[in-house]
Structure P
Amino acid sequence: MFQPVDPYDLQYNQTYKIVANQEYKGKFKGDFYFRDNNEMYLEFDHAYNLTWNAACEPLFFLSTRTFYQFVSQKARIQWDMERRAVNQIVRRIVGDDCFEW
């Protein structure tokens, strides 16, 4: 699952999904400004074009692009499985098929 991230909250050396004219994945390396137009660009190393399946490193993106961070669902899935198991055990002990903990 991906969650949007503000460009100012990007963390050094973390991997992000970047949506520009195509989708990319890369490690954030830092930002810099061009003197001519005073726009902020973000540098990503080991960038990978997800549309073409081609590596192209490093890449620079405007800060107006959309950035996403991967959020693992593993902890929630583990909790759901454990909760279901406990409910089944307690239902057998209590004898109530509708019991929910």
Structure Q
Amino acid sequence: MSKTLLVWEEIPEDRRFYLIPNEIVSKYQEFFDAAHNKYINCDEDNEGMRFLNNALSAEKTDAEEGWDDGDFNQYRGVLREYQVPTEQPVRGEVITDVYLSGFAL
């Protein structure tokens, strides 16, 4: 199964990797494309960045999280399960696409 690598940077403190099956990425392709090489708090906000911010966040209700992102709440946590540890190299995966995004603290 081929996958997409998403590198999510939390500048300057952290970096997370997500290996997401391409069939999942294809459902949200327009969001991935819009968010590529864009950073929350640095670039103009777009739907792709809002999608990733929600899709990678922990699954909590709006009240627990303390914020509401309108229609993008429906994506809360949908990509979280695809996070892989950054301590070890990524091996044995067929990676067809790489996306870079994140936010600056």
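All of the numbers you see were taken from the coordinates with simple rules; none came from a lab. These figures come from a predicted structure and were not determined experimentally. Cβ atoms are built from the backbone, for glycine too; each structure is taken alone.
With distance in nm of label points 7 Å out along Cα→Cβ at positions 13 and 93 coming out at 4.7, pick the structure among P, Q it was computed from. Source structure for this number: P. When relative contact order in percent (Cα under 8 Å, 6 or more apart) is computed across structures P, Q, the figure 26 traces back to P. For the structures shown (P, Q), FRET efficiency 1/(1 + (r/R0)^6) of positions 5 and 85 (r between Cβ atoms, R0 = 30 Å, to 0.05) is largest in Q.
The maximum of distance in nm of label points 7 Å out along Cα→Cβ at positions 45 and 77 over structures P, Q, that is, the highest value, falls on P.
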